[in-house]
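Undergrad: The data blocks that follow each hold one structure.
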Structure 1
């Protein structure tokens, strides 16, 4: 590689299908294991109540590479939420990371020298929704994770895009009018 992957950040949002609470909004940090991302990764190995951290695995004994740690953005308050986090969303995240390697978004030669931290959003309503579409939860998290990783690796959005859109784009959840 000509430029080491020292510290890359990305995010993405993929919206749920109609009637679902399955929006996905991952935020990722990608970097070398011996740099600041690796240090943060190591520091997050402990658990804190309500914020269970886990590796992204594709199945038992199938830890994804580059090693990826998932961290929930909201406090986990139920076993149903834990099951979604450590089931559907973990599967989608791991598959997206591996597919980014397969597709060349993440360099295969670097998978043991980089790590990924990913903050994961699962709407708390998902865990209690009797009509939850787990396939849609998988879809949104898979697509958003791939997009967030690609944006991190490309450095998107760039500063020129941000400046150009400063007065054109408003936050989806706040419009100062």
Structure 2
């Protein structure tokens, strides 16, 4: 099994460490040709969604990435990655890949000082430590979207077909169960 991690900006190295801990082969996606290799899944990391989207377009990765996800390539998207996948953003007129039928609110918990950790139930996994850093949350989901976790009544994790999205950073805690759940999807 080979998992690609988009490595143009953000917390990509932490995902690579989590995958290596699980014995999974990883490749970094930094240019379009990296995405053309034989991969079984892809991770869109946290970071700055606007910067990531801009770089994906400048590096000519955006359209191929969107196509591969729409064709069924399993994807784990965390924080900014969730924003990239969202069909709509409630507090930003921009949208990006638009493959996940949800409405996301960017920076929903405020700025950096509003960062926090919560231990909440994640469907199929149990209690999980969730690290939120300038995090979004999901305000609306389409009927086909499965809600996996909520914090204080806000949706923070979903699954839709081949897409697993979290508003938090599972790569920043010492618990690989969400990465394991993603690998089970692959």
Structure 3
């Protein structure tokens, strides 16, 4: 009789352990976001310059939404490229929004000054915006079309050429079939 209990226990425990092992072996960077082609979650953010920005107020523009932190090496690596892309595109019916995560106001402001960032930036104080967008590492960037749909997600550092290309696609309402990858810094 004891061998039956052992066998029954193994039949129950083994599949659970296999499922856990499979889940732990998956890298979240390679799980496709369910947000592509879906409406972007509305949010409101207090900007570092004292203003307030609401996503709903930007309807009709293509949006580049970037989650970052001053302590993140890939965020620092992409900062000059993002500002260069903003300078090139800011008069073309697009908007860039930077969202600082897990950072102090002082460190964020020093980062913006160091890299001479001029596009709107604010802090996700509660982390709700990042949670709504499924952010698990930084930097992460989302492209939103003029109708408010997410057209592309990029995990990790992104370059100006890719930002320009994906904003043009967003302006046209083209949704990418998959996400982009670059260097990243996990926030978990």
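Undergrad: Consider the structures 1, 2, 3: one of them gives -7000 for helix-only ellipticity at 222 nm (-39500 (n - 2.57) for each DSSP H run of 4 or more, over all residues; to 500) as calculated from the coordinates. Say which. Walk me through the intermediate numbers first.
TA: On the way: 1: -9500; 2: -7000; 3: -11500.
Derived from the structure labelled 2.
Undergrad: Between structures 1, 2, 3, where is mean count of other Cβ atoms within 10 Å over residues 75-82 highest? Please report the intermediate quantities before stating the final value.
TA: Details: 1: 14.0; 2: 28.6; 3: 21.0.
Comparing 1, 2, 3, the top value of mean count of other Cβ atoms within 10 Å over residues 75-82 belongs to 2.
Undergrad: Quick check: 33 is what I get for relative contact order in percent (Cα under 8 Å, 6 or more apart), calculated from one of 1, 2, 3. Which structure matches? Could the numbers behind the result be given before it?
TA: Details: 1: 33; 2: 19; 3: 27.
Considering all the candidates, the number was obtained from 1.
Undergrad: Okay, next question. Quick check: -0.37, -0.43, -0.50, -1.18 is what I get for log10 I(q)/I(0) by the Debye sum over Cα atoms at q = 0.09, 0.10, 0.11, 0.18 Å⁻¹, calculated from one of 1, 2, 3. Which structure matches?
TA: Details: 1: -0.32, -0.40, -0.48, -1.19; 2: -0.26, -0.33, -0.40, -1.20; 3: -0.37, -0.43, -0.50, -1.18.
So the calculation was done on 3.
Throughout, read-outs are computed from the coordinates displayed, never taken from laboratory work. Small disclaimer: the values here were computed from a predicted structure and weren't measured. Cβ atoms are built from the backbone, for glycine too; each structure is taken alone.
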